[in-house]
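Visitor: Below you'll find a set of structures to go through.
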Structure P
Amino acid sequence: MKMTEKDVVLTNPYSFGAYNVVRGSEQAIRITEGCPNQCPYCAEPKEFRIFNIPKIVRNNVKIFDMNLLAKPESADIIKKLGDCRVGGKIVHYELICGIDYRFLTPELADALKKSHFVKMRMAWDWEFGKQKIIKRAVDMLKGAGFKDLMIFMICNWRISYEENMRKMELCKVWNVKIGDCWFDNQLSPYIKPIHWTAEQIRDFRARCRKHNQLVNFGIDPELREEIEKVI
């Protein structure tokens, strides 16, 4: 069934509170709430709330906490999650909303790795001038042993297309993927121009796709196909 614009709005609401849903081989949970940053494009409340860690019943768990590392209890939570076993096997965790570089330390990076967190994501929503701080956080994650890294960038917002393009150039040098997050909770193919033009939106999405292919495969898959045809 083809998804409509109405379906996208209805299936992508912003939710609050504890969360624990099991679907197939995966479990989705939220065990903390609140973020001190209060970014103008985010609806996360400022007040911190800590919920009980639900019983972990799957070996693949997606965590929907908006800013886990901001909480003073984060190190303890990360350790408790890492100690969980299902069927005698370790559990892999994925922070869907990523981590906040402002709270990352080498100790927390090591703790995340030891507790079997994977596909590490980090937001770089603000200006290009944050590059040194972002690079330091990338180095912490790589130093802890993470290889699958992604940087979120808010798009179609007040940070311009040109500035995000400059950030993309650095992500090429750092060899990390890009997650293009679209302002006002919009999802492709229903992204409407707000602060960017339609052409800029199409171009940035295409460039992100190509950038991530190069990071994942080391070569443009479409170019590889052309080479194989010649060979």
Structure Q
Amino acid sequence: MKPFSWSWSKLKNYRTCPKRHYEIDLAKNYKEGESEPLKWGNLLHNSMAQYIERDQPMPTMVSRYKQWPDNVKKLKGLPGVEVTVENKMAIAQDFTATAFFDAATWFRAVIDVKIILPPEMKTAITIDWKTGGSVNPEFEQLALSSQVIFANYPEVEQVGSIYVWFGHDTQTIKVYRREDMVPMWNELWPMINEMTEAYRTTTYPPKPSGLCKSYCPVVSCPYHGKGSQ
């Protein structure tokens, strides 16, 4: 068995339904359906990355959002500023930086845009493009993105983490300092322990909800196609 590792999306899926998480994320017996909103989100993410990194023109259907990557591109080329996209970053369980697929890797994160400001500023910025229908900031994800920044950049003392909500032309900003990580982990640790034990024992019971009826591909589950009752 490979050592236990996780990501924020796996944590979120586990909370929704342990069996769904196991069948899709771990055993890979099923795949999420590629809905039209998911296709749209993938197109937008890819277009943003290519435009920022390679100056590749954006497709017409997403070009109305060009102002957001344009703001990022203004920082490229400034002295001491590092701008990268689609950043695959990871840490070991002792919170030291690791490669994304290293044997010691414990937590993985993909950051849509990472901006490291000049060393004397001791500041980084992370951006996550959001294409969902509602503004629903999940600060836990932003905090975890900040944690991998702190691990990989010892000089950084604060991270400005940003959600950009394309459907609403707005953004959510949260600033994290290194000392903010301790209470975040204290709150999160019981759930991580639960996930670790589930992985060790391969114990992933179903958790029926309204998602079972129309939104779950795990047809082997006894609740598939049913409601939460």
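Visitor: In terms of mean count of other Cβ atoms within 10 Å over residues 84-91, which of structures P, Q is highest? All intermediate terms of the calculation are to be shown ahead of the outcome.
Guide: Values: P: 12.1; Q: 18.1.
When mean count of other Cβ atoms within 10 Å over residues 84-91 is computed for each of P, Q, structure Q gives the biggest number.
Visitor: Using relative contact order in percent (Cα under 8 Å, 6 or more apart) for the comparison, can you identify which of P, Q gives the largest number?
Guide: Q
Visitor: Taking mean count of other Cβ atoms within 10 Å over residues 92-99 as the criterion, which structure among P, Q has the greatest value?
Guide: Numbers: P: 19.1; Q: 14.5.
Structure P gives the largest value of mean count of other Cβ atoms within 10 Å over residues 92-99 among P, Q.
Visitor: For structures P, Q, which has the highest computed value of mean count of other Cβ atoms within 10 Å over residues 140-147?
Guide: Result for mean count of other Cβ atoms within 10 Å over residues 140-147 over P, Q: largest is Q.
Each value in this text was obtained by applying a stated rule to the coordinates, not by laboratory testing. Nothing here was measured: the structure is a model prediction, and the numbers come from that model. Cβ atoms are built from the backbone, for glycine too; each structure is taken alone.
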